[in-house]
Structure formats: C-alpha cells, structure tokens
Structure P
Amino acid sequence: MKCLINEQHELIRESVRRFAENEVAPISEKLWEEQGFAYDIWKQAGELGFLGLPYPEQYGGGGGDWLGFTIVLEELARVDAAVASSVMANSTPASLINNFGTAAQKEQYLRPILEGSQVGCIGLTEPNAGSDAANIQTRAVLRDGHWIINGSKTFITNSGTDITGPVVIAALSGTRSDGRKEISNFILPVGTPGFSLGNKLKKIGWRGSTTYELFFEDCRLPANNLLGEPGAGLKQTLSNISTGRILIGALGLGILQGSVERSVAYMKERTAFGKRLEEFQALQFKVADMATHAHAARLMLYDAAVRRDTAQPCDVQASMAKLFATERAMEAAHQAVQIHGGNGIMAEYPVSRAFGDAKVLEIVEGTSEIQRLIISRDVLR
C-alpha cells in the first residue's frame with residue numbers, strides 16, 4: 001500500500017475522516033429521514049477543498065490527483081454514502097467541463113461547483129436509456145443561434161437543490177453521414193426557460209442526496225452552451241466513464257470499511273447467552289471476510305486510480321475494481337445488519353442505511369452485469 005500512497009494522501013485521509021465523523025455523522029440520520037441535501041456540509045466540503053481536489057487550481061480546484069479524490073470518497077462513504085454520492089456525482093459534470101469546455105465555460109460553470117457555491121449534475125439517463133446510453137431520445141435542434149431542446153431525463157443525482165448549477169445534458173443533435181446518431185453535450189443552467197423538474201424520486205439508498213426527473217420543452221440554449229464539438233457527446237462521456245467507475249468503487253470501499261468497524265464495535269459491546277458477540281466464532285468469521293474484502297478492494301481501487309493518474313490504460317481495472325468493491329460492499333452491509341440483529345433493521349443504526357446505499361452501487365455507472373461483460377471481453381480477447 002505504501003507504494004501507492006504518500007504522506008499527502010494520508011493527510012487527506014485524516015482530514016476527510018475527521019470532517020466526516022465530526023460534521024457528517026451527527027446529521028446522517030436526519031438526512032436519511034428527510035431525504036434532503038446537506039447544504040452546510042456541501043459548503044464546508046468546498047471550502048476545505050474536497051470537491052475540487054483533482055481539478056486545476058486555476059478554476060478553484062486543488063491541483064491534486066484521482067487517488068486522493070478516491071480517498072476522499074472512501075472516507076465520506078465510510079460514514080455516509082449518500083453525502084459521498086453527491087460529491088461523486090458533482091465530479092462528472094466537473095470533469096466534462098474541465099476536459100472539453102472553453103476557458104469562459106470553465107470560469108462560469110466549473111469554478112462554482114468546485115468551490116461549493118453550486119452543485120453540478122449530469123443528465124444522461126432516460127426512461128429507455130440507462131446502460132444503453134446511445135439510445136437517448138432527447139433532441140437538440142440548432143435554430144437562429146440557439147439550441148432548442150426537447151425531451152426528458154431521469155434518476156438525476158444532485159438535481160432539484162437550491163444550489164443546483166450547471167446540468168450537463170446529452171441530446172441527439174443530428175445524424176452522421178453513415179446514418180448513425182449524432183449525440184452532443186450541452187451545459188444547461190438552472191432557470192433556463194423550458195427547463196423544469198419532474199417528480200422527486202424516492203430511493204432505497206442515497207436518500208441523503210436529491211434525485212429528480214428533468215423535462216425540456218422547447219428549452220432554448222445559446223449556441224455557445226454546446227460543450228466541445230458537435231457530435232462528440234458520447235465520446236466525451238465514455239472518456240470519463242472509467243474514472244466514474246473508480247469513484248463508485250470508492251463508495252463501495254467506504255461502505256465495506258464502515259461495515260467492518262460498526263460490526264466490530266457492536267460485537268464488543270453486545271452480549272448474548274452470557275458472552276460478548278465478539279466471542280462467537282461464526283461472527284468472527286464474518287468480520288474476517290469483510291476486512292479481507294476491504295483490503296482487496298482498496299488495493300484494486302488504488303491501483304486503478306494510480307493508472308488513471310499516470311495515463312495508463314485502466315478501463316478493465318476500473319471495471320474489476322468497481323465490480324468487486326460494490327458487490328463486496330453489498331455482502332458486507334448484509335452481514336453487518338445480520339450481526340446487529342433486530343437493531344440492524346432500525347433506521348437509527350447506520351448499518352441499516354448503508355444496506356440501501358450499497359445496493360445502489362451495483363447499478364449506477366454500469367451494472368454488475370455490464371462490468372462482467374467488459375471484463376470477459378478483455379479476458380477472451
């Protein structure tokens with residue numbers, strides 16, 4: 001592990017862990033109950049540099065690396081994966097704007113979501129386009145210097161808050177000469193005429209982050225709100241997808257580690273049949289497996305993040321890390337609930353909230369089945 005992380009990474013871990021335990025943990029249950037957004041936490045996270053860690057200092061970032069950001073998400077998710085998911089989701093529009101935006105777009109849209117005055121979100125998923133991203137139906141037509149957008153999006157994390165800023169949306173913008181769809185990305189500010197929110201979606205996990213449907217009805221955007229080149233939207237999104245899978249894996253790792261620590265603490269304080277739970281071998285084996293899986297997931301994720309930082313191929317490694325970390329997180333959350341017994345199904349216990357959070361991770365940024373498809377193709381090639 002020491003060959004992957006340095007003293008700066010350990011300082012990041014200590015800082016985020018202290019923040020998560022002192023600021024996030026006390027309000028975690030309230031966020032879960034109210035299905036709200038942690039505005040004060042968001043502002044503090046921006047001020048402390050957690051939101052913009054891997055982005056250029058020129059636009060309010062920290063000039064750090066993706067390994068450091070992976071550690072940020074791991075430590076936040078160890079306490080509350082919903083809060084961590086908002087930070088993770090903010091990084092997707094941030095990366096797209098940072099990698100493909102103009103200097104003016106970065107100054108206007110990137111800086112606020114790195115510094116914490118706004119929160120960004122990505123509008124890709126539609127009712128009939130999830131893992132099949134190329135099947136989107138939202139359309140954009142260039143007319144009199146404006147893009148006219150019609151369509152809808154769903155499952156959009158970070159939408160509907162009082163500080164939601166730029167929404168980067170994907171839309172069909174034409175047809176290529178070979179007959180294939182041309183998909184472009186657009187930066188859509190909240191408040192744009194024709195843009196509206198649909199239902200607030202109720203989830204079994206990530207309840208402490210907001211998720212809405214989005215609707216676009218003759219939504220008019222200036223031509224210069226196009227992100228990058230026309231027709232480059234799918235390529236832009238795919239270029240960032242491995243990074244996203246590493247970050248989702250980091251949330252899984254946080255749940256894994258949190259499940260170990262909560263289970264051990266409960267086993268040390270709880271008694272049954274005249275003995276502390278920690279004396280029962282069956283439960284000892286459960287935490288042994290959880291701890292082993294956490295260590296393995298950490299090695300896989302840190303390796304993938306280092307590959308990302310050093311511009312090495314990491315697509316397969318990211319899929320492997322995401323698959324392993326999220327599925328083991330689901331198992332660990334299950335076992336943590338089991339160890340807690342009746343208390344484990346009570347909402348005031350973090351293990352119950354982590355159980356729902358863990359399930360979400362097996363679906364977002366490509367389901368477990370999609371990850372296995374990617375990995376198997378590489379193995380069989």
Structure Q
Amino acid sequence: MLASTHVGGRCRRWVAAVVLLTLAGCSTVPAPPPGPSADVVRADIQRRIPAATIDRSGWAADIQAAFSAQRVTPNPENICAVLAIIEQESGYRANPEVPNLPQVARGEIDRRAAALHVPRLLVDAGLKINASDGRSYAEHLARVRTERDLSRLYEEIIGRVPLGQRLFAGKNPVQTGGAMQVGIAFAQAHADGYPYPLETGIRDEVFSRRGGLYFGILHLLGYQTPYTQKVHRFADYNAGWYASRNAAFQNAVAVATGNTLALDGDVLAPGASLDKPGQTERALRELGPQLDMDDAQLRRALQQADQLSFSDSALHAQVFALADARAGKALPRALIPGIRLDSPKITRELTTEWFANRVDGRYRQCLQR
C-alpha cells in the first residue's frame with residue numbers, strides 16, 4: 001500500500017510538472033498578429049482609387065466587404081489587382097453604358113436570325129409586340145444604354161415572345177456584366193456564400209456594384225496559381241482559370257512533338273469524344289509510348305487541367321522533361337494565351353495579351369500610388 005501510494009504521488013507530480021511546462025511553453029509562443037481592421041483596409045483601398053472617381057468610399061467599402069467574405073488577404077498586390085481590372089473594364093462604373101448598344105443588340109438579333117434562316121420581316125414583327133409596360137420591344141431596344149438594360153429586355157423577350165425562344169434558345173445573350181465584366185455563368189455557379197440578400201437573382205446582382213465586385217474578385221483571386229507574375233493571373237481573368245499555365249503546357253507539347261499548336265489554354269477540345277480528340281490531345285498521343293500512357297490515361301490526365309494539381313501531375317512533369325531536353329533549356333511554365341477577343345461590343349482587333357498587359361500596367365501604377 002505504501003509503495004503504491006508513493007508511485008501514485010510521483011506520477012501525479014510528474015503530470016503536474018508536464019502541465020506546467022506545457023503551459024509555460026504555450027505562454028512563450030507569440031500570438032499571430034491581427035490583420036488590419038476593416039477601417040484601415042477601406043482607407044488603403046480608397047487612397048489607391050483614382051481621385052476623380054465618384055463615391056470612392058463606397059467602392060472601397062464594397063471591395064473590403066468582398067475581401068472579408070472571401071478571406072482574401074488585403075495586401076497592396078491583391079488590392080491593386082482588383083482596382084486594375086475595374087479601371088480597365090468599366091472605369092469605376094457599376095453598370096457602364098456601352099456605346100451604340102441598340103445597334104449592337106439589333107445586329108446580334110439579326111445575326112442569330114440569319115443563322116436560323118428566320119426572315120427579317122418576322123423579326124420585325126416580333127419586335128413590334130408590346131412589352132409588359134405597353135411599349136413595343138423595338139422601342140425598348142432603341143433605348144437600351146447598359147448591359148443591365150439589355151439583359152432585362154432579353155429576359156422578357158425570351159419569356160414572352162415565341163420568336164425569342166427560337167432565336168436565343170432560352171439563353172440570354174448577355175453573358176458578362178458589372179464593374180469587372182465578370183461572367184454571369186461564373187457568378188451563378190459560385191453563388192454559394194454570397195453575403196448579400198438577393199432581391200431578384202444572381203444575373204441581376206452582377207450588374208450591381210456590390211455583386212459585380214464580389215464575383216469579379218472571386219474570379220480574379222478565388223483560386224491558387226503556380227504563377228510568379230501577376231500578368232498571367234490577369235490573362236486568366238480574360239481566358240479562364242489556369243489558361244496561362246495550360247498555354248505553356250501546350251507550348252511544351254508542341255516543342256516535344258514538333259507540331260504547331262494553338263496556344264489558347266484549351267488542352268481539351270470542348271465536348272470532344274475519345275476517338276475525335278482536339279489538336280493538343282492528338283499531338284500528345286504521339287508521345288504516348290514515351291510517357292507510357294494510353295489514350296484513355298492521357299484523357300483522364302488532361303481532364304485535371306482545370307485544377308492547380310495538374311502542375312504537379314506526372315503528365316505535366318514528363319512532357320516538360322521531354323520538351324526542355326529537346327529545346328536545350330527550361331521552357332516557361334506560364335504563357336499568355338494567344339486568343340483573339342471576339343464580342344459584338346468589340347469594334348477593333350484585341351487579344352488576351354493586349355488585355356493582360358493593359359491591366360498589368362494599371363496594376364503597377366496602382367502599386368506606386
């Protein structure tokens with residue numbers, strides 16, 4: 001009994017000592033420094049917004065709220081990346097006017113009608129139908145000034161005019177909007193976690209300042225990249241997540257095989273069946289024996305190209321090893337995709353490279369402010 005008591009007491013003293021040492025050790029570990037307050041972040045954002053901007057404090061508040069909701073670090077690099085996109089895409093207008101929008105919209109309607117062999121007289125007749133307010137759709141079309149106006153008009157035409165369903169196949173032609181010209185389909189796919197109440201729907205919310213900023217920031221900064229230069233993230237904003245990484249991969253495939261490939265960032269042709277691959281996949285199959293991968297394995301590997309993990313995949317590593325050896329040097333792991341921008345709103349020849357470099361210039365100017 002005495003021995004048992006002595007051992008128990010010794011154990012209790014040992015446990016107590018460990019607890020004290022643990023507590024002492026914890027007390028010496030400094031707590032992580034708190035992040036800047038919301039007021040400090042808003043002030044930093046506001047001072048980087050051009051002085052001539054209307055309601056700078058409101059813009060700063062909505063950007064800070066989006067950063068907070070998405071847990072984006074509010075450092076100068078992230079702030080300036082967002083401001084550079086806003087300045088490029090809208091000049092700090094939540095729902096910017098589009099020059100000659102009625103003509104652009106009517107041109108798109110006529111183009112779709114011609115593709116479906118719908119006579120112009122039938123289109124004119126459809127637009128003479130009265131909208132819900134008693135005015136004809138043709139009258140409304142002549143008065144649209146912003147993409148929100150046009151989007152709402154298209155929604156009503158699709159819902160109320162039989163010809164609208166035929167021309168637009170139930171899909172609103174306005175696919176981007178807001179201060180950052182974010183894709184509406186992207187916003188709809190990432191609506192979970194949106195911190196504001198919805199009065200109508202995500203499509204309409206994109207055209208509000210808070211909604212356009214929230215989803216634009218998510219598209220710009222809401223994913224991890226392997227890039228060392230912001231210009232490639234800006235290119236991705238225009239061409240799609242990981243387009244710059246994938247364009248560099250396409251370049252490596254081209255070097256390794258000796259084929260000429262379009263460096264557009266689309267390593268898989270949309271909807272391509274296994275027996276009718278796109279040009280990148282087709283070229284890659286020439287390397288199949290060296291990669292020790294059959295067609296099905298290559299397809300499965302390429303299906304991961306919309307994820308960060310593709311950068312660390314065996315296929316990515318093997319292709320670059322072959323291409324680097326053939327080139328006699330390390331090839332770039334990120335390239336701005338070679339894409340010509342195509343939209344009814346664009347009246348001159350523009351490219352993703354033009355867009356990315358323009359935004360990058362604004363980004364650098366912002367960092368100096």
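All of the numbers you see were taken from the coordinates with simple rules; none came from a lab. Everything numeric here is computed off the predicted structure, so don't read it as measured data. Cβ atoms are built from the backbone, for glycine too; each structure is taken alone.
Points to keep in mind about this one:
- Origin of the value -18000, where helix-only ellipticity at 222 nm (-39500 (n - 2.57) for each DSSP H run of 4 or more, over all residues; to 500) was derived from one of P, Q: Q
- For 0.10 (FRET efficiency 1/(1 + (r/R0)^6) of positions 73 and 169 (r between Cβ atoms, R0 = 30 Å, to 0.05), calculated) the corresponding structure among P, Q: Q
- Once percent of Cα pairs over 39 Å apart is computed for every structure in P, Q, the highest value turns out to be that of Q.
- Taking FRET efficiency 1/(1 + (r/R0)^6) of positions 57 and 97 (r between Cβ atoms, R0 = 25 Å, to 0.05) as the criterion, the highest value among P, Q goes to P.
- Structures P, Q were shown, and Rg/Rh (Cα atoms, Kirkwood Rh), for residues 89-232 alone at 1.03 was computed from Q.
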